[in-house]
Structure I
Amino acid sequence: MTDSGYLKENREIIRKLRAITALKFIKEDDLRGLLKSSKMIKYEPGETIIEEGQYSSWIYFLITGKVGIYKQGETIAVLRRQGDLFGEMGIIDQSPRSASIIAVDESVCLTIDASYSDKLKGHEKAAFNAVLYRIFAEILAERLRAADEEIVKMKDENAILRSELKKSSELLGLD
């Protein structure tokens, strides 16, 4: 793991972050505020980024590379798109990490320490939290739409299988 240390206000970094869909419409002042609690970290293939069951206040945006999501040793998904977010669920409800995240390829992540908001007061705290939760809401809405599509697809497949099973049962006289 190679850690950049906390990021400073930098026009080039802000420009690169604008390429991340979830950060595209965040006001520049708010983005600068996020940078105060952010790092760029490079992970080597096979390196664990998040360990299932641990507690952490960090969220991650994939910048480059590919990371795998594993639950109890089983592959759940592989993230490979710039801007893919992970680690947000533990931030929302302060629960332990529900899955492990492991770098599949050399991967670079923008990491944001959500506990940074505990150090802020008044408008700065409200603005930081609003930005964070807007990002979460957009990402979770996208995931919910994808899950809904998958559920509909599975129901359709299930109906076809039931119909085929019924036909097979009738042919075999098992009714």
Structure II
Amino acid sequence: MKGKRNVFLVGPMGAGKTTIGKQLAELLKMEFIDTDREIEERTGAPIDWIFDIEGEDGFRVREEKLIDELTQRQGIVLATGGGAVESKENCNKLAGRGVVVYLETPLEQQVERTRRDKRRPLLQGEEDPKDTLERLMAERTPKYQEIADLTITTNANSVRTVAKEIIDMLQQSLS
């Protein structure tokens, strides 16, 4: 990509932001960063532990500061957490500092991809994980759609196929 512009991936849990982001960064020869992994590295604590100690609000404060810092860099592919769009500040920074790609994913795929993952704090409550994902989808989908420059449905396509489709879309949008 010419000009070292940033690519920011948004979407729900289980959309493949990290997996697709790594492949996309490799193909674009850009640095890949995952906000959740970066928070874990900086704090030395897993996300679920941060949620337990600081609550979701405490985690979101950390996430907001990190997104502000990271979006000021150039030449990165950034995978955000599913709830990053809950913050207007995050949305403004993402939309204003790079190309936002929304990885749209059917609910059934989210359920399948997250069902064995015990490190997703929002899925560990009393509510059925499918109900939680459905509720989050209803709340967050309009926010993903609003800030997205590009939307791609991940469906059952391979990671490489989705990454190449994103690159094609990026090239078309820049020409």
Practice prompt. Supply the structure label, taken from I, II, corresponding to volume of the Cα convex hull per residue in Å³, for residues 101-164 alone with the calculated value 139.
Written response: I
Practice prompt. Identify the structure, out of I, II, from whose coordinates FRET efficiency 1/(1 + (r/R0)^6) of positions 53 and 109 (r between Cβ atoms, R0 = 35 Å, to 0.05) was calculated to give 0.95.
Written response: I
Discussion item. Quick check on the output: -18000 is helix-only ellipticity at 222 nm (-39500 (n - 2.57) for each DSSP H run of 4 or more, over all residues; to 500), derived from one of I, II. Which one produced it?
Written reply: II
Discussion item. If distance in nm of label points 7 Å out along Cα→Cβ at positions 37 and 61 computes to 2.7, which of I, II did it come from?
Written reply: II
Worksheet item: Hey, relative contact order in percent (Cα under 8 Å, 6 or more apart) derived from one of I, II reads 35; which structure?
Response: II
Item to complete: Please state which of the structures I, II yields 10, 40, 38, 11, 1 when P(r) over Cα pairs in 10 Å bins from 0, in percent is computed from it.
Response: II
Practice prompt. Check the numbers for distance in nm of label points 7 Å out along Cα→Cβ at positions 21 and 141 across I, II and tell me which is largest.
Written response: II
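Where a number appears in this text, it was derived from the coordinates with a stated rule and is not lab data. Not measured: the values here are computed from a predicted model. Cβ atoms are built from the backbone, for glycine too; each structure is taken alone.
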